[in-house]
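Visitor: Next up, some structures in structure tokens.
Here, each number is a calculation from the coordinates, and none is a lab measurement. Only a predicted model underlies this, so the values are computations on that prediction, with no experimental measurement involved.
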Structure I
Amino acid sequence: MEVYPVRRGDIVEFHGAEGTGKTEMLYHLIARFILPKSRGGLEVSVVFIDTDFHFDMLRLVTLLEYRLSSRGTEVTIKRYLERFFLINCHSSSQLLLSLYSLESIFFLSHPSLSLLIIDSMSAFYWIDRANGGENLSLQEANLKKCVQVLQKLVKEHRLVLFATTQSLMQKSSNFVESSEQTECDAGSDYCPFLCKAWQQLVTHRIFFSRHPHPDGTQGFLMTTCHIQNDCVVKRSFCITEQGIQF
């Protein structure tokens, strides 16, 4: 990414309200990873797990066409998309099973897989809370198991993991703030609501927000926080037909 160098083993959370550019940034990443090195890409495979059902294949194809300009034919783009795999999940149980299948089957036939994306980790939060009743352990059971599998996948296969979370909670609510919050977290409306295991797994958290330009046009701001050293980097961007523009 243009904001900081992505390293194998990084686990990055994109956090923000709906409509702040998170999914669009994921398209930007996918294109970067699946394009060949001769076209400025990394030429590796990507798995995208869609739990919010916001993924738009046409949008991804459009971005690839713009990046390839007149050099990209339909056959060429289809060849690049062979490195991209989309999985749809309707529940946290299905998400867990999908992760298990990646661990036991997928890597055997796709050793070049380098990027795993989950959009989003918070999709089943309210459903799991309702299904778990008053028991917090039951509410978080599937998510904790997902985190355990993700940790193993990232470590053993040296993956990069990007996952989005929605702004479901704010500090103004009655939820207790974590004593382990970083200065980056404390300076925003961020309030951790997913299980502690997920909070401890994340290495970078990037906050997305709307950031109107002086001329009145819509812009966006991403604030990157390195969890371990509390380093904060801010970067504005806009979304055009051609994709993300910094």
Structure II
Amino acid sequence: MTRIISFFVLLGLIMSCEVKEKIPTAQEIIDQSIQVSGGSNYTKSNIDFDFRDIHYSSKLENGNKVLERIIESDTALILDRKEPSGFKRFVNDSLIVLTDSLANNYANSVNSVHYFANLPYGLNDRAVQKKILGKVDIKGKSYYKIEVTFKEEGGGDDFDDVYIYWFHTETFKPDYLAYEFHVNGGGQRFREAYNERYVGNIRFVDYKNYKPNTENTSIYNIDSLYVNNQLELLSNITLENVKVNRGNYN
């Protein structure tokens, strides 16, 4: 009798191991997400959009990507260009001499807007470090929860910031993201994607931008705060006049 019971216990353990769900790696999830969001179109396209009355464009010039920002006022036209060789600012077509620190600040500002506009592309940059935190449910849907951090070398001035992404387990699209930053006093933000559309076969979304309404919260639990209505809506992040045209790195 004891042998029979032991046999069924062993059989049950074997079967439970066989049916245990295999969770993809963080790299596999991000690769699939980039593929369904635009894939190779990211590296073959010139992208233009407006954000908060400022025009942004990413261009393919001489085999390199150039990020631009154009700010217009009644008295000046400011063109910021982030090139592989460095950052340049032009005011009314005249090149302006900038200190290294100011040029770096402007370059980071331009890069940040383009980075969020083109997510999830960029999550395979060399400085990115990814770790899967498991599966969670948000509003009745299942998501892979992934932590993204950056190496100090190549990770920029904000390399110590922490990002969390939630990828839908069926579509692999990033419907939510959160990040913890340290500049300007620091803080946390949680973003909910909405208004998904594809332009030139590339996925674009807008975001509802939230922050915790209490202090001393953990970025790793911010999804629970969202589910329990403990986040405060700060703003809507909206991309307007999105245009995609084919370019070529080659």
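Visitor: Out of I, II, which one gives -10000 for helix-only ellipticity at 222 nm (-39500 (n - 2.57) for each DSSP H run of 4 or more, over all residues; to 500) as computed from the coordinates?
Guide: Details: I: -10000; II: -7000.
Computed on structure I.
Visitor: Looking at relative contact order in percent (Cα under 8 Å, 6 or more apart), point out which structure of I, II has the largest value. Could the numbers behind the result be given before it?
Guide: Working: I: 27; II: 19.
With respect to relative contact order in percent (Cα under 8 Å, 6 or more apart), the highest-scoring structure among I, II is I.
Visitor: For which of I, II does P(r) over Cα pairs in 10 Å bins from 0, in percent, calculated from the coordinates, equal 7, 30, 37, 21, 5, 0?
Guide: On the way: I: 7, 30, 37, 21, 5, 0; II: 6, 25, 33, 20, 8, 4, 2, 1, 0, 0.
Answer by label: I.
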